[in-house]
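Alright, structures below, take your time with them.
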Structure I
Amino acid sequence: MLYVLATPIGNLGDISERARRILADADIIIAENPVHSMKILEHLGIGEKKFVQFAEHNEHSALPKVVEILKMSDAVLMSDAGTPGISDPGFRVVRAAIAENINVIPIPGPSAAIAALCASGLPTDKFVFLGFLPKTEIKLNKELEKIEQLEATAIFYESPHRVLKTLGFIKKCWPQAHLALARELTKIHEEFLRGTAEKIELELKKRPAIKGEFTILINFK
């Protein structure tokens, strides 16, 4: 059996009691970063566990070993933060487990995309998650043009190093679009910036440094 277990995106208090129990009972933990995952277990008061790393740098070489483990033992799939498989290679583990008729059980919990959406003030009846957008202006615009036609709220992740450039691209093509930018969700310095791309860009440019993980939402209505 494979448990797909969501972990906190910042605030460790967001771990559920069910997640705590599953981790305590787990035979093996498949982790993006075992060192990071061990810190979560320490916070929960859970003793040592056997870890297998599965991350972007070793996903292809590690997958056969992971599948063999799942055939013999129950295991928990964890990412560094949030829900495994969302913008990380964990989905390959889930797909491989299903192909082997191994039962897959989701243990729901934090997701930066959904947390940002519910507090954004933008329409939630139809939304699309895009992960990380393309880095070039032409490809980024093509991606957002598709979403504009769907009349959906688009959600994507952005790094602090690229956020101003991305806002600049959006400002050029969709100056009236409604945006919400969520930074450092559930952490001490959590904040939301709302308005047009130009308004948010001006606010960020006032700061001596731009830090933190960003979730950006845009609606074209």
Structure II
Amino acid sequence: MPPDYRLIVITAPDVPPRQLVEACRAAASGGATAVQVRAKGASASQLLRITDEVIGAIHIPVYVNDRVDVARASGAHGVHLGAEDLPLERAHAALSASLALGLSVGSEAEAEAARRAGADYWSLGPFYGTQTKSDVGAPLGQAGFRRLRALAPSGMPVIAIGGIDHGNLPGVLEAGAAGVAVIGAVFGADDVERATRRMRKLLDEALD
């Protein structure tokens, strides 16, 4: 079956590893289709340990943010890179044949670089304003998302990221997103599994 990028959950920052693994388990039980392990402050060995634990705890694909070496060493499904990470024109040379590649895109220049690099999916954003990540640009909104989505190669799954929650999800899907990547909407909830299940239900109703 082709990969399902409908609902990618990205691990929240500053969560202790044990809680992080349990939260990922709850998100998977609630219907997340993939997990992206993101731990900006972790060393390679720390990130590897966390990724190993997450992979062992859940049944859905796991992507590693930023670190190709950790993705390869852990046996993760793939790696997710941004424009500031490994030069995208050299990304595939560093990947093993089994690693999928996701790319962050937030501007026309980044879209052009992503087209040259090749990828399995694009993550466009921020769609809305977000407080979870401080290193992102101005919100794209529906118009900006549509503009960048049109630059993607034919057939490329393009998902939305940035400030997306249950309330504003319809506007994201109206813009043509094939799925969403979320942090706070899931991992910021008191009941992670319930929040994930609710988001997945809304996505299924809109996309099926």
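Please treat every number below as a calculation from the coordinates, not as lab data. Predicted model, so just to flag it, every value in this text is computed and none were measured. Cβ atoms are built from the backbone, for glycine too; each structure is taken alone.
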Can you tell which of I, II yields 13.0 when mean count of other Cβ atoms within 10 Å over residues 96-103 is derived from it? I
At a computed 13.2 (mean projected area of the Cα convex hull in nm²), which of I, II: I
When FRET efficiency 1/(1 + (r/R0)^6) of positions 24 and 128 (r between Cβ atoms, R0 = 25 Å, to 0.05) is calculated for structures I, II, the one with the largest value is II
